[in-house]
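Below, each structure is written out as structure tokens.
Any read-out appearing in this document is the output of simple, stated calculations on the displayed coordinates, not a laboratory observation. In this text, all values refer to a predicted model and were calculated from it rather than measured experimentally. Cβ atoms are built from the backbone, for glycine too; each structure is taken alone.
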Structure 1
Amino acid sequence: MTDLDPDALLTPKDIHELIEEKERKQAREAMEARKHLALEQEHLHAAFLERELLPDVKHRFSTAVRKAVERGDKELMILHFPSSWCTDGGRAINNTEPEWPETLTGYAKRAYDFFEAELAPVGYRLSAQILSFPGGLPGDVGIFVKW
């Protein structure tokens, strides 16, 4: 269609071909965007699985809690990640089942282990909740520390 005479009258057939060409281009672009997003999510998930707590985690935690207290907050979201990164897709968290921590993986599991070892013994509490429900399914998870 790009070789049409610019002075020629467009026919309905030409118009339909232009529309189909535009739709094919949009479909190709959408497919490429989905592939790019899926690859990006794979990289983020791999990094999440491998990520370790930083050596200064206690200092960072105390600083964040101090700022939250100054704002008048009584809890702090310490972690946010897709529910698909849980072994059950977020089902146990969504249903507030007591064994929800067993579904955590990677960095979330290491953060939970830190909570159990360092924060729970001094009185902090932990909760998890599904933050969004895209398409009616569990979306992102938020992990909260409360005092």
Structure 2
Amino acid sequence: MPTSKATRDKVICYIVRDGRLLVFRHVDHSFEEVGIQVPGGTVKAGEEPERAALREAREETGLHDLTVVRKLGTYEYDITPYRPEIHRCHVFQLAIHQETPDRWASQEENDGAGEPIRFECFWIPLEHGHVLQSGQGTLLSRLFDHDA
């Protein structure tokens, strides 16, 4: 019997510099479990997706000088069988206005549920964005569509 699936608003952030895309991996989990990701996360109640994109990108990467370039679109992604949920993903292109190393460690507080979540942030060639988990690369092609 089918179960009802909750729909959750999420944000996805494409931060691009010099033809490279900012991604991260979870230090304490395998690639097979969580894959390679771009910054993103849940839109809080009453929060505008644009503000959520900036907040999530800052929390996950430790970067502070980011701005929204444009919204690239919205799509839905069914994350079953992981959880019976539909993610309504609001995708943003962000600009970075600070220097970064090629790789760096970052962490995000775990909402008081234990140790912080640890990340390794790094840059990959934009054309390798197909490796992103859970459909996060769905709208990468729109970075090249100047009419979007």
Computing semi-axes √(5λ) of the Cα gyration tensor in Å, for residues 24-63 alone for each of 1, 2, the value 23, 11, 7 comes from structure 2
Structures 1, 2 compared on relative contact order in percent (Cα under 8 Å, 6 or more apart): the greatest is 2
When 1, 2 are compared on volume of the Cα convex hull per residue in Å³, for residues 56-119 alone, the highest value belongs to 2
Output 11.4 (mean count of other Cβ atoms within 10 Å over residues 48-55, calculated) maps, among 1, 2, to structure 1
Taking mean projected area of the Cα convex hull in nm² for each of 1, 2, the highest value is that of structure 1
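Any idea which of 1, 2 comes out highest on FRET efficiency 1/(1 + (r/R0)^6) of positions 32 and 72 (r between Cβ atoms, R0 = 41 Å, to 0.05)? Walk me through the intermediate numbers first.
Details: 1: 0.35; 2: 0.90.
Going through 1, 2 one by one, FRET efficiency 1/(1 + (r/R0)^6) of positions 32 and 72 (r between Cβ atoms, R0 = 41 Å, to 0.05) peaks for structure 2.
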The value 0.70 for FRET efficiency 1/(1 + (r/R0)^6) of positions 16 and 80 (r between Cβ atoms, R0 = 35 Å, to 0.05), derived from one of 1, 2, belongs to structure 2
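As an exercise: distance in nm of label points 7 Å out along Cα→Cβ at positions 88 and 104, calculated from one structure in 1, 2, equals 1.6. Which structure is it? Could you put the intermediate results ahead of the total?
On the way: 1: 1.6; 2: 3.4.
This figure was derived from 1.
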helix-only ellipticity at 222 nm (-39500 (n - 2.57) for each DSSP H run of 4 or more, over all residues; to 500) gets -3000 when computed on, of labels 1, 2, structure 2
Re FRET efficiency 1/(1 + (r/R0)^6) of positions 8 and 128 (r between Cβ atoms, R0 = 25 Å, to 0.05): value 0.00 computed from one entry in 1, 2; matching entry is structure 1
